[in-house]
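Input: structures, listed below.
Nothing in this text is a laboratory measurement; each read-out follows from the coordinates by a stated rule. If you're wondering where the values come from, they're calculated on a predicted model, not measured in any experiment. Cβ atoms are built from the backbone, for glycine too; each structure is taken alone.
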Structure 1
Amino acid sequence: PAPGSSRAESLSPSWISRLFSHLLRYRQYPTAAQAARQEGVVMLSFTMDRQGRVLARHIVRSSGYSALDAEALAMIDRAQPLPPFPPEVTASTRSFVAPIRFSLR
């Protein structure tokens with residue numbers, strides 16, 4: 001997981017870990033995808049504001065399965081609000097790319 005802009009203030013690894021852990025709590029494996037043994041990684045890009053609202057989200061790289069791609073988008077919608085920025089971060093928005101893995105193992 002990498003912040004979207006290299007010139008932006010850095011976020012602590014512990015906050016980024018908290019953000020991605022929060023997202024994954026809302027991941028659900030689509031039943032039809034499980035039955036069809038579909039697995040993959042969706043590269044999900046999103047921009048959030050400092051209060052944790054998602055302002056934009058899109059798939060950067062598909063898993064190859066529409067059900068998994070759709071679930072990655074639904075997951076981030078369900079996960080709102082995301083953890084707000086730490087007080088020391090003054091940016092109003094930040095962008096991230098998150099690998100969302102769907103694995104039956």
Structure 2
Amino acid sequence: MPEFQDRLSYIDKRYDHIRKLAHALRKKVNELEDIMALDNDEENMDTIQRLLAEIKREKQVIRDEVHVIKGELSTAMYNEDLRTNILNFLEQFEEWWYEDPPECV
């Protein structure tokens with residue numbers, strides 16, 4: 001059980017990281033929209049290109065984080081299901097083991 005809780009805590013930390021990345025990404029998109037509303041001179045075009053590159057990079061980082069979280073959650077759920085199944089099997093086995101045998105007549 002502690003391993004399951006540890007994995008959930010780890011997933012929660014990764015999720016917080018994604019939220020921070022998404023917030024930063026929204027800021028850059030807003031900045032990009034503000035710049036695009038201005039005159040499209042050479043300096044603004046360079047800034048637009050730079051922001052687009054940063055947005056693409058951060059978008060990929062977020063995708064990678066989501067992939068890691070999905071994998072961690074899948075592993076945690078698989079391990080927890082396996083643990084539950086084993087405990088259920090052991091409980092059933094103990095019940096069977098201590099059960100009175102049928103009497104033969």
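Out of 1, 2, choose the structure whose coordinates give Kirkwood radius over Cα pairs in Å equal to 18.2 when calculated.
Answer by label: 2.
Comparing distance in nm of label points 7 Å out along Cα→Cβ at positions 59 and 83 across 1, 2, which is largest?
By distance in nm of label points 7 Å out along Cα→Cβ at positions 59 and 83, the leading structure of 1, 2 is 2.
Starting from the value -8500: which structure in 1, 2 was helix-only ellipticity at 222 nm (-39500 (n - 2.57) for each DSSP H run of 4 or more, over all residues; to 500) calculated from?
That value comes from structure 1.
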